[in-house]
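Peer 1: The following blocks contain the structures, represented as structure tokens.
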Structure I
Amino acid sequence: MPIKLYDLVAQKGVNASLFSPATIRARLALVQKRVPFETVEVSYHDLRFYWTPKLGVQKATAPLLELEDGTVIMDSLKIIEWLDRTYPDRPSLYLPETAPPIDVDSAAYRSAVADFEAWRDSLTIPKPLFAVYAPLVVPKFDDETAAYWASDERLGQKGTWDAINNRDPSGV
């Protein structure tokens, strides 16, 4: 069984891949390392109702990398580190300027990972941007996922989705 990259899509069989920035990172690392893999589409529904119980986690997220032995690695950063440990003789996304072999236990590697995590954690989607982005993306989901993304429970305040959909486009 080849390595499988479970790639998040809005709706299986409908959308092109490259929907999820985290999955893009994992795909890029696999390609950079020249590791053969096959892509399997995974939806939010799959993550919530198949992968979460299968992995015994509170919330399964994409990407998922299933290794040849059936082991599953969840999270793009863990996937990248696994690739760097397994293929140290090939370039690293974290240290592209460093000639292989890559030492994942080095101070330089840990610093590069910390710098990336700090940058990633500093990114937030401002509410005005979400108000533009969400109405374009949510209709691409299957009905169940769209209802979840537009729910008051997910958005944290009653009426938020209605306000987003009823906004004046000239005011955005």
Structure II
Amino acid sequence: MMARTNTPECFKVELAIPRFILWFMMAPVVPVTLFGLVNLLGGEVLTGLILLLGLNGAIYLGYVTLSERTVLALDKRAGLVTIRRESRFRARSDDYPLEALDSAELDRSNTSAESRTTSKVMLVFRNTRPATRIPLSSWGVSGDGPGRIADEINDWLRRQENLTR
């Protein structure tokens, strides 16, 4: 969770993995590239190509997958819920009616290796049967961050209900 606005008219939150973690993830690219070039110059063409294209490609794809950012905006004046997703390849924005947004909830999943739970925030829209659940991000995280975001969204929605009554 990063930059945020929480006023009676607008609620905005940005979900993204911190940039320093993404740069730390890219650290192996330099040694892998050097080692691949050394193999190519030494005559080991297949090993060099596997290192340069395969391993560096896998690292880059992981970086691209984890670098997705999601910006959620709840705008009372426009009556819209806007979910904007930005990745290295494309950006897309989806709008939904604010009046149909019921709540935010957590989708929890357990990892098989340990008893750790990861969570991601889901928006619940009541204008369909069964209710439509839209995840805010494609990845889940451990800790209390997703729970705090869901609580803040639900608090903002409750305040809006109290103002209209």
Structure III
Amino acid sequence: MKHTAGFLPYGYEPPEQQNKGTLIYYDIFEEITDQELDKAEQTAAERHFSRFVLYPLHEETARRMVKQPVSAYHQRQRKLEEWIKERETFAEIERFEAKRKKYTPVDTALRHLTEKYPAPHFLYLTAEMANLLASYSFFPEWIVKLRLIVADKPEILHPLLEKYQSRWDAPEDPE
């Protein structure tokens, strides 16, 4: 194989990478509308994330977390795939729970996501999901490793969300 030498001017420094990190939309995606998905994608683009990952929960995980029945995983996944195809977005669907086909603890999912995708890691959550995650015992351990972006301002804040208020924020509504 022939090797060709390239020439760079003296003092050349490669341009700084603009896009960094991963925004992970962690949700059941049962009642999420296209407008809410658009808002999440807009947040990812505005903050220059290199990856935008949709993480739909398996129905067993969702049932244990919210204590109510949800539609089948493949139906919710198909809806997300249609949204991606329709919008031609840079979002991708993480299929970790589809492979497991059972309940996946949140900390296991977070460990998988932080190992697979580039740092820094941000979780995009609804207000209800943020309060729910804050109620788990592992929350203080994980909130120092990643940051939260809450889609809408929670009316009632979990005490741990209040304590770690510097680790999360909500995007501004352009109204």
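No lab work stands behind these numbers, since they all come straight from the coordinates. Note that this is a predicted model, so its numbers are computed, not measured. Cβ atoms are built from the backbone, for glycine too; each structure is taken alone.
Peer 1: Using semi-axes √(5λ) of the Cα gyration tensor in Å, for residues 28-83 alone as the calculated read-out, with 45, 8, 5 as its value, let me know the right label among I, II, III.
Peer 2: II
Peer 1: Work out which structure the value 2.0 belongs to, where distance in nm of label points 7 Å out along Cα→Cβ at positions 44 and 100 was derived from one of I, II, III.
Peer 2: Clearly, the read-out refers to III.
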